[in-house]
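I've put the structures underneath this note.
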Structure 1
Amino acid sequence: MDSIIINGGTVLEGSVALGGSKNAALPVIISSLLTADKCCYGRVPALRDVSTTLRLLSRLGVTIEKDVVAGGPLELTADKVQELEAPYDLVKTMRASFLVLGPLLARFGEARVSTPGGCAIGTRPVDLHLQGMERMGACIRQDHGYIEARARELKGAVIDLGFPSVGATENLMMAATLARGETVIRNAAREPEVAELGAVLAKMGARVSGAGGDVIRIEGVGELHGMAHEMSPDRIEAGTFMVGAALTGGNVLIEDARVDHIEAFAAKLRETGARVAEEAGGVRVTGNGRVRSTDVATLPYPGFPTDLQAQMMVLMAVSDGTSVITENIFENRFMHAQELNRMGARITLDGNQATVRGVAELSGAPVMATDLRASMSLVLAGLVAGGETEVSRVYHLDRGYENIEGKLAGLGADIRRVSRDD
């Protein structure tokens with residue numbers, strides 16, 4: 001099992017290129033199930049989650065003509081789909097696998113999908129997905145850990161989401177493209193990745209309007225066709241490198257980053273004393289060596305993203321005061337706090353709030369990753385900790401960051417990956 005070893009104390013400087021967005025890529029390549037035509041995708045990140053998705057699509061019968069190699073193109077053709085079951089052994093490792101339910105149901109009239117897994121950061125039920133599909137006329141039942149859905153024909157419906165769930169919004173959008181009549185999704189998720197999926201569906205011939213806003217309208221069509229699309233840069237990866245620059249007092253240009261996709265986060269980063277400036281090539285972040293404390297509360301987009309909460313906690317751990325971080329999205333997303341405390345941080349937890357009292361310095365220690373973003377927070381902590389930090393179980397990290405040790409080393413970090421015996 002791989003570990004990452006960091007010797008802290010270096011300053012991050014230079015420029016770094018972003019990979020394609022993981023959170024956009026997964027639903028976009030799953031949308032290939034909606035047509036028998038070839039779909040071509042560029043800038044698909046070479047991540048464990050992408051590999052898992054491709055294995056699932058291949059299991060269903062999708063032809064993968066070109067795989068993701070060093071950012072190369074990906075071509076998918078779903079003209080020979082015969083298997084309509086997404087099995088537990090694939091869905092258990094990644095929640096986004098559940099998104100095959102909508103396309104399979106819409107195009108083939110049935111689907112059998114295992115209830116999902118993924119990071120252990122909360123229950124994250126799929127009730128909203130299922131309630132929406134029932135509103136569209138699907139018959140849903142749960143049997144032996146699987147969701148079985150059938151519909152002779154999906155029909156347009158008005159769907160009010162109780163929470164702006166990204167996954168439910170995306171699943172229902174894809175299902176609605178081939179439904180009869182108009183579907184209206186209210187209180188929809190507004191993340192840029194939802195807008196990107198809407199743009200991809202429109203390229204395929206879907207009649208979609210409002211994606212990226214809180215009301216999305218989809219007029220169903222008889223069939224969709226192939227298209228080509230290049231993934232947007234990963235905004236969470238961008239925010240991670242922005243924290244790294246502020247944390248180490250560095251000066252980093254994050255190429256192709258867009259502040260307007262993470263505006264709430266960028267505003268908080270500026271409150272800590274970092275300089276965040278948009279340039280022609282991306283976003284430059286300059287740390288001033290002194291981190292001011294600030295309170296943070298995660299919220300649905302356009303609020304502060306939960307996927308940057310763990311990284312921000314590291315920054316607050318070495319701030320000049322006390323901050324309160326409130327996690328409003330997932331109920332179990334503070335598992336990194338205990339590991340940070342092992343490195344000398346002073347973090348106390350009370351329900352969905354973490355009180356972080358800044359310390360002058362963290363100290364290197366062996367720590368264990370518990371989920372994707374927690375993994376990254378421990379790597380960031382290692383950058384400023386005195387001595388050596390070893391982060392184990394970095395397979396979590398590989399789900400969402402492509403060659404992170406190489407990118408950080410390119411910015412001056414003393415970091416390397418090693419293989420350990422299990």
Structure 2
Amino acid sequence: MQRKRFWIALILFSLIGQIAWVVENMYFNVFIYHMFNASQSEIALMVQASAVAATLTTLLIGAASDRVGKRKAFITVGYLLWGISILVFAALRVDWIAKLFPAAAQDAAKAAAIGVTLVIVFDCVMTFFGSTANDACFNAWLTDSTDETNRGKAEGINAMMPLMAILVVFGGTMWIDKKDPAHWTLLFLVIGGVVLVSGALGFFLIDESRPAAPVTDGYIKTLFYGFRPRIIRTNPDLYLSLICFTIFGISIQVFMPYLILYYTEALHLDNYVLIMAPAILLAAAATVFYGRLYDRLGYRKTLIPALVVLVLGYAFLYLFRNTALVFLGSLLMMCGYLCGMAVFGARIRDCTPLGMAGRFQGLRIIGQVLIPGVVGPEIGKLVLKGAETVKNNDGTFSFIPNANIFLWAGIVLLPIAIVIGIELYRAGKAKKHA
């Protein structure tokens with residue numbers, strides 16, 4: 001029964017958490033683009049601010065959860081507050097902003113600037129609760145609850161959830177008129193409510209029969225544990241894997257903030273959901289299979305094929321505009337992305353010292369969120385600096401993303417080859433001395 005509860009909790013909290021992150025990572029960009037005419041720089045700033053908030057939260061709360069040896073309370077209460085923070089976005093509308101700030105009522109540019117600022121601020125607040133619940137404590141709980149016999153399987157399911165979340169969100173938002181504030185209000189009310197309910201269910205579903213042992217070290221010592229030179233020297237595989245994961249994440253963040261805008265504004269694929277849904281389902285199935293393959297073949301034998309498939313996806317998306325070929329490119333990109341996430345996730349859990357999952361979540365989030373979330377959008381912003389623009393009805397201008405984001409996403413991946421070379425050299429040296 002406990003194992004059944006584990007798998008139910010894994011699926012529920014991973015899926016609901018990823019649905020909330022999809023809305024933030026892929027739809028907040030669309031939201032401020034259409035509602036407040038956000039520029040490339042403002043979209044990049046929002047992603048970067050959220051990445052910093054996520055990293056600081058995961059470092060602080062991950063260490064705190066290690067100190068008390070408990071995850072459940074952080075997860076359940078965190079999901080409840082996460083849901084409430086999402087509900088706040090239902091109130092971020094131009095007409096309501098004009099009522100709160102009369103000076104902006106007659107100035108569209110000023111109202112838009114206030115709206116962008118409020119979205120960025122509340123995005124950071126939402127990220128604090130989301131990272132507390134999901135990034136710091138749910139991921140630490142998952143590491144505590146698995147071992148080398150089932151970690152690949154569990155990580156395959158966990159890594160599949162971002163795609164399933166995309167499918168749920170895309171399918172559930174087909175009715176949205178992205179230029180209608182009332183539709184955005186309803187979306188945030190629904191998503192916030194779902195996250196709230198999941199938090200309440202956590203009190204009954206999450207099993208903590210294998211809690212982490214409370215840490216006796218001081219909080220500051222626990223907080224900076226993973227940054228100590230001695231710890232880095234004694235866990236080289238963990239840190240080399242984190243470096244690769246960071247490069248991988250930067251590549252994804254070069255294009256991801258602009259992906260939906262690229263489909264709708266550059267390719268005019270208003271039916272992109274119907275195109276993406278089959279790609280998402282196929283990629284999700286491949287990810288579950290790939291997690292099991294990791295358990296059998298290990299890290300490098302599964303990482304390299306995933307990266308090759310990702311680069312092929314980039315190539316198709318960069319070179320072609322035909323709908324069928326865009327679908328194929330999207331499928332390859334998503335397969336490579338999610339399979340790569342499964343491999344990196346399982347590898348980092350395998351290399352995490354036993355009983356220390358919480359304090360290492362901060363390091364993981366630096367590699368997965370902070371550096372990619374700051375560097376990737378900055379590269380994307382520079383790539384799109386000279387992008388075509390269109391004039392809106394209110395006299396403001398909006399940019400049109402172009403395919404160069406996929407070219408540079410591929411170029412960014414190149415340094416991973418150097419790190420893999422170092423790992424192969426170390427493995428060969430160790431085998432020679434064995």
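Laboratory data are not the source of any read-out in this text; all were calculated from the coordinates shown. If you're wondering where the values come from, they're calculated on a predicted model, not measured in any experiment. Cβ atoms are built from the backbone, for glycine too; each structure is taken alone.
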- Task: For helix-only ellipticity at 222 nm (-39500 (n - 2.57) for each DSSP H run of 4 or more, over all residues; to 500), the calculated result is -24500, so let me know which of 1, 2 that is.
- Result: 2
- Task: Identify which of structures 1, 2 gives the largest calculated value of Rg/Rh (Cα atoms, Kirkwood Rh), for residues 297-408 alone.
- Result: 2
- For distance in nm of label points 7 Å out along Cα→Cβ at positions 65 and 201, which of the structures 1, 2 scores highest? 1
- Message: As an exercise: distance in nm of label points 7 Å out along Cα→Cβ at positions 137 and 257, calculated from one structure in 1, 2, equals 2.9. Which structure is it?
- Response: 2
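Taking distance in nm of label points 7 Å out along Cα→Cβ at positions 41 and 153 as the quantity of interest, name the structure among 1, 2 where it is greatest.
When distance in nm of label points 7 Å out along Cα→Cβ at positions 41 and 153 is computed for each of 1, 2, structure 2 gives the biggest number.
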- Task: Assign the value 28, calculated as relative contact order in percent (Cα under 8 Å, 6 or more apart), to the correct structure from 1, 2.
- Result: 2
